[in-house]
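Throughout, read-outs are computed from the coordinates displayed, never taken from laboratory work. Everything numeric in this text was worked out from a predicted model, so none of it was measured. Cβ atoms are built from the backbone, for glycine too; each structure is taken alone.
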Structure I
Amino acid sequence: MRKNVKWLWEYYKDYPGVILILMLLTPLQAAIEVIGPRLVGFSIDYLRTGSVADHVIARIVTGWGERFSIGPATSFGVCFIVLGAASFTVYGSFQSVRAWMNVRLEWLFRQKAFDRITTKGPDFFQRFRTGDLVTRMTDDVGEKLSWFACSGIFRLYEALMAILFITIMMASIDPWLTLWTAGPLPILVVIFFRSSSMLDHRYDHLQKRISRVNDTMEACFSGVRVVKAYVRESAQEKKFEAAARSRRASEIRSAKATAVIDSLYNSIWQFGVVIVLFAGGWKVAHGGLSLGEMATFIYYVVWLVFPMFDVGQFLVKSRQSAVSIGRLRELEDVPPLVRDEGLCGGNGEIKGHIRFENVSFTLPGADRNLIDNVTLAIEPGETVAFVGRIGSGKSWLANMVPRLVDPGSGRITLDGKDLREYELGALRGAIGFVPQDPILFSESIRRNIELGRESFDDERLAWALDVSQFLSEVDAFPNRIDTEVGTRGMAISGGQKQRLALARALAGRPKILILDDCTSALDARTESRLWEKLHEAMPGTTSILITHRPDTLRRADQIFVLVDGRIVESGHHRDLIARKGEYAQIYHQYELEELIG
């Protein structure tokens, strides 16, 4: 509980004005509200007896009436109107503030969660699936947490203030009758503590079922081509139906638990009303209470049910929200693999001299190093290739240059400075990176190249497309560069995706270019033109390639061969072939695959 309160306070501490308004206006509204029933009782007794009750509130109201020469009945009526107007104004004011804060907190929860997620490393996205993340940032935040974080908490505060003032008013009428009315309270406390663990379990199970439904949808929609190619639509329908049925069952179990707890709170407090009717009626019959006091007391008891209902709602919703806060904190508790603590901006003088010095790396929980004691040097303007069989660590090694991951031991330097000394934005701004799977967004070609970088004019975009061998095809599209590529680039071919991703990397005119097997879908002729144009347009660029294309390997200045995260061979293509070692075997395998393909 303490951790959850501390977590919420991190969002509240920047809004002291909102807290102050709600803390002051809420008890003010409650105090105004409780005066009304007392005036009703005074009015009843005045109409029955013709005399005004000897009470401070009655004396104030009638005294005010005497100053304006109006009778007690009129004074009470005018006071009802004034109190109603004041209550409406105050209640409307803090309700609007609460509504604004609800929306603000929802935005903050979702935005900060998104910002934190984007800083996480590959280990995070292996642990949490996309559909689960979407559920946590939508259902957990929007449906379960945002209302509770402000309105839920301050409705409890409002309810407690109402209970306090109502109890004071009831005690001023008859303390013993008030004590009888409070009898059900211990039963409600026991119910809450006995039911809290059950509610936690059911709400957590429900959120996991919701995540499963979203995961199923995301996986199906992302791989819809494969689903259709293998005629697996019916299988996906059954899988989704099973996930949806499981969610429905969990929703029903949670709703039943909530309904039972809520009904218990409501039903038990009805006993208080019954007690007042019997005990209070007996006292009226024997002269212990006036009829006006009895009517006022019944009014307060009935009115007390509503804030008690809010207390019960808070206790139930607090368990639900605690689960959602726990699910968001779970995302935060995964430390990022890379921290941006560097101060060097590069000043546009990055040359591209890269050194790996005894570098090792492993993912948290892995049983072996993915990169194991690697030492190598890449000169500015040099083209190097990382070669190895599947799982040898090629991509992990390349991922360290833009600091997608950091080494566990050893260090990597760029132009003599440790990579950690560079500001992350400046470092990555000097690097063009094309991953093995060319990720495209459901936008236009232009937006996919710019990727939020608004400094690119049409000339720069056309240049990037020309170098990547994609310009002529883009010009043939109906809307040219503003053509939409569809969901994840579904509207264009695999080779076009790769060239568009390459154009995105080239548009920033990087000092270092990392290409992770990004030409696998290109034919040999297109790839040859690509390399010729690339060397012509960017002669001083340091290039790091991961490829299985023999023609590309022959162009490399250096080749590093990896086995189980270790460099076992390095040198030029001709020298490595002559050694007839690991590289020669891999290269001949690549040649055979290309010949067969």
Structure II
Amino acid sequence: MAVLRRLYSLTLPYRRTVLLGMACLVLAVACELYPPLVWQQVIDIGLVQGDWVFIGWQLALLTGVFAAGQVFSAIRGVLLERAGQRLARDLRQQVYEKLQRQSATYYAGHRTGDLLSRLTSDVEGVQDVLIRGTDSVIANALRLIGVAVIFIALQPLLGVVVLLPMLLVGLLLGRYNRQVRPVYRAARARLGGISARLADNLGGMRVIQAFAQERREAAALAQQSQELYEEQVSAVMLRNRVFPVIRFIATFGNVLMLAGGVWLISRGQFTIGGLLAYRGYGRYFYGPIDDLVSINDLVQRAEASGRRLFEVLDAPELIADAPDSLPLPLPVRGDLRFEQATFGYDPARPVLHAIDLHVRPGERVAILGPSGAGKSTLLALSARLHDPTAGRVLLDGHDLRNVTLASLRSQIGQVQQETFLFNASVLDNLRYGRADATLAEVEDAVRAANAYEFVSKLPQGYETLVGERGVKLSGGQKQRLAVARALLAQTPVLLLDEPTSAVEPESEALIIEALERLMQGRTTLIVSHRLSLARSADRVIVVSDGQIAEQGPPEALLAQPHSRFSTMMRAEALV
């Protein structure tokens, strides 16, 4: 109930539209419930007294009520559908924006496909119940209440007899809810797992095919699908054990209605017109019970979907703007400083230990060391993808935790080992960091990144779609576009994380030449296993076991025969 209450609180921003729709719903239901009373009036008064004028007026009134009911129903449909679509739009946006604010640590513990399932099917499931389901529940509840009142008004004794089975229906429905709720929660979790596997497999199809693992992956998906099937069948079996009993008990009221009505008519305590009206109201009374039972099933599914959405919305944001954070003052000089910075993904096992490092404005610093030494973590701390567990990181003297994330990251350009390109045109990808860049500026950046030759040969040039994750381009081409994108962004701080390790040899020289242009005048941190970029750095830092083992100008370190840097250079020369 707590989840459902919170779900319904999501409709508060649209309460005016919803309330107006519900007002039309009440009027539409009233129009629905009036016709059987006309039948009673026509038979018990008009037909008995032979008053054809009265009958004519009743028929005209019946026609008008039918027409009004359709008008109110149409208005209700438009209003509630509009509210439902707005709810789905805003809820999806709210969940997505929450995900955008999450740190890399959050995504390390969640599968993309499962999060995608929450953004799509779970949001749709909640929308269906909160708007369409609620509309149906209220409409049917109004019908039930209205018919119950009319039953009692027409013939109190018969009304009580017909309504008694409904108490047993309510008890059975409550018991069913308690049994089916955990089944639906498990089914939603299974569905999220399938979505996650599909997202992983579609993204990694080349690897699956390269290692001839199609059969294994298909079998794994089949196993997960079978588990989902079993969960859903469990719910179906439970539903079809309980629902027929509920329907039988509810519709048994028809037997009581006919038997009781005939008995009361024979005693002169009821009329044929009244019994006909009772029969006319039967479809409004027993039909809604069947609908409410089905909607109850949807509510249980929505509760499971809502729980999954609230898990995302309630997840703590490890990296967020502090309440008193301010924008980073401009212009940014690029003075970057680490003061006793310590960080560990597991606090008990730090990756970096009390790092002290000062990178002066415009200085180019190469960070070298073995895998797992903490090189990329230094870059992540610089962009505040993580916060240090101890110590602090400063830019131009400002603690990164005290400035807004947007103002900080807008001043930092990045070229990463695995370049991500959106499934859009070359031009859209280049302008991603600076949407107002002119075509002339784009072309200058492309030429500076040594990418003009291949871009000009693409089928539609700058308008060519690069495919999902840039699949239509080679690794070297994607990396040169990444350099051009960073050039266009014109940021004073630059982070290069293995920018040449995943490219073909013939592209490496072109990329290094482009990077040299990119780094001019920018504070730059370079992480690389290849030492070609380190030679032109102002300073080299060697990281080992989360600490700075040595640092200095590359020439000075090379002059020391036993320095780690000189050892790395000799080893690379031998290779």
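Quick check for you: by mean count of other Cβ atoms within 10 Å over residues 37-44, which of I, II is greatest?
Comparing I, II by mean count of other Cβ atoms within 10 Å over residues 37-44, the maximum is at I.
Between structures I, II, where is distance in nm of label points 7 Å out along Cα→Cβ at positions 85 and 165 highest?
II
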